[in-house]
1. When FRET efficiency 1/(1 + (r/R0)^6) of positions 23 and 159 (r between Cβ atoms, R0 = 25 Å, to 0.05) is computed for each of I, II, which one produces 0.55?
2. Out of I, II, which one gives 22 for relative contact order in percent (Cα under 8 Å, 6 or more apart) as computed from the coordinates?
3. One of I, II was used to calculate mean count of other Cβ atoms within 10 Å over residues 55-62, giving 14.8; which?
4. When mean count of other Cβ atoms within 10 Å over residues 127-134 is computed for each of I, II, which one produces 15.4?
5. Of structures I, II, which gives 0.9 when distance in nm of label points 7 Å out along Cα→Cβ at positions 39 and 79 is computed from the coordinates?
6. Could you figure out which one of I, II the value -7500 for helix-only ellipticity at 222 nm (-39500 (n - 2.57) for each DSSP H run of 4 or more, over all residues; to 500) was computed from?
7. Consider the structures I, II: one of them gives 51, 34, 33 for Cα extents along the principal axes in Å as calculated from the coordinates. Say which.
Structure I
Amino acid sequence: MQNTSRQETLALWLAQEQTIRARLGKSGSMSLADVAQLTPQAFFDGIGNGELPHPPIGELMDFVPIEWSPGSFVFQGTPGPQHYNPLGIVHGGYAATLLDSCMGCSVHTRLQQGQGYTTLDLRISYVRALTDKTGPIRAEGTVVHLGRSTALAEGRIYDVDGRLYATGTTTCMILDMNR
């Protein structure tokens, strides 16, 4: 029964990733002035439906946005040998990048139009090594606190079996992008 559940979860994750990848447009960046004109929901929906460019870091690191809602953001990627360090496992920077991205984007989903953010602090705890045998993983970020000038978020990376690979926390500074 557990293998069936795992296979169903794996099939669902891969189908969701394929659907998102088919909708994504070109990779690229927008100016801060252009991003400031959009609500966070419109910004992420625009990326997710291919109307706005998706960040090039996703292509470099091979991950895509899967789900977002106010206070929450999920990316999915599959680590491979191109992410390996000299020890024959995925470099810790891969997990750190996924966690920084999902936590920062979770903060962005809660901001007002015209606000932005930047990471002030990033803390990562590695639980187990990622390899090219791990399969798809998800990085899920959640806002813990949103203030006027700073926000706190936490994140975790897990696989289709729910095994935890890394956790993280971040403090983000909230910026006025209209200045």
Structure II
Amino acid sequence: MIAGLPIRQIAYFVQDVRAAAIAHAATFGSGPYFVADHIPLKRCLHRGVAAPLDHSSAYGQWNDLMIEFVQQNNVGPSVFHDMFAPGEEGFHHVALIVDDLESARTACEQAGFATALEAEMNDGFRFLMMDAVARYGHMIELYEGAPVLTDFYDSVKQASVGFDGRDVIRPISMG
């Protein structure tokens, strides 16, 4: 079930996650941003077909909402290239934390949103992107509320408390 769940994150596809994070922090006071380069994926299916995805992300907090800036580091098909041609940037997805990933997938598919991405990180953590572009203009990312995710969200939010705009970019590893 996905009804009634709050949006936990909004994400933008960009050419340079660091530049986007610095600009957002300067304009809106968001941050700091935790940047993970070349996030390793154990498995990645784009529309049901195995496709490598090399991406980097910057995660920061803007009041109660996490902001993600994501860039794709490799060429080839992806949920990002589904929406944006080379050189383009823009709003890409909202993220929801669900109780059951497969039940949420089923609910989305029944609503007409195809599974555009199914990915698994090296630690076994899975996530999905559901294609809601035709109806809403963006993808919907689904995660289960595993501690590895909720602890990360909490740490990003905690780092934003009293953030003074210094040290906007903070490297992290998701290896």
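Any read-out appearing in this document is the output of simple, stated calculations on the displayed coordinates, not a laboratory observation. The shown structure was predicted, so the numbers you read here are calculated from the model rather than taken from an experiment. Cβ atoms are built from the backbone, for glycine too; each structure is taken alone.
1. So the calculation was done on I.
2. On the way: I: 22; II: 32.
Attributed to the structure labelled I.
3. I
4. Values: I: 15.4; II: 20.2.
The correct label is I.
5. Numbers: I: 3.7; II: 0.9.
Structure of origin is II.
6. Details: I: -10000; II: -7500.
Source structure: II.
7. Values: I: 51, 34, 33; II: 44, 35, 32.
Working through the options, I get structure I.
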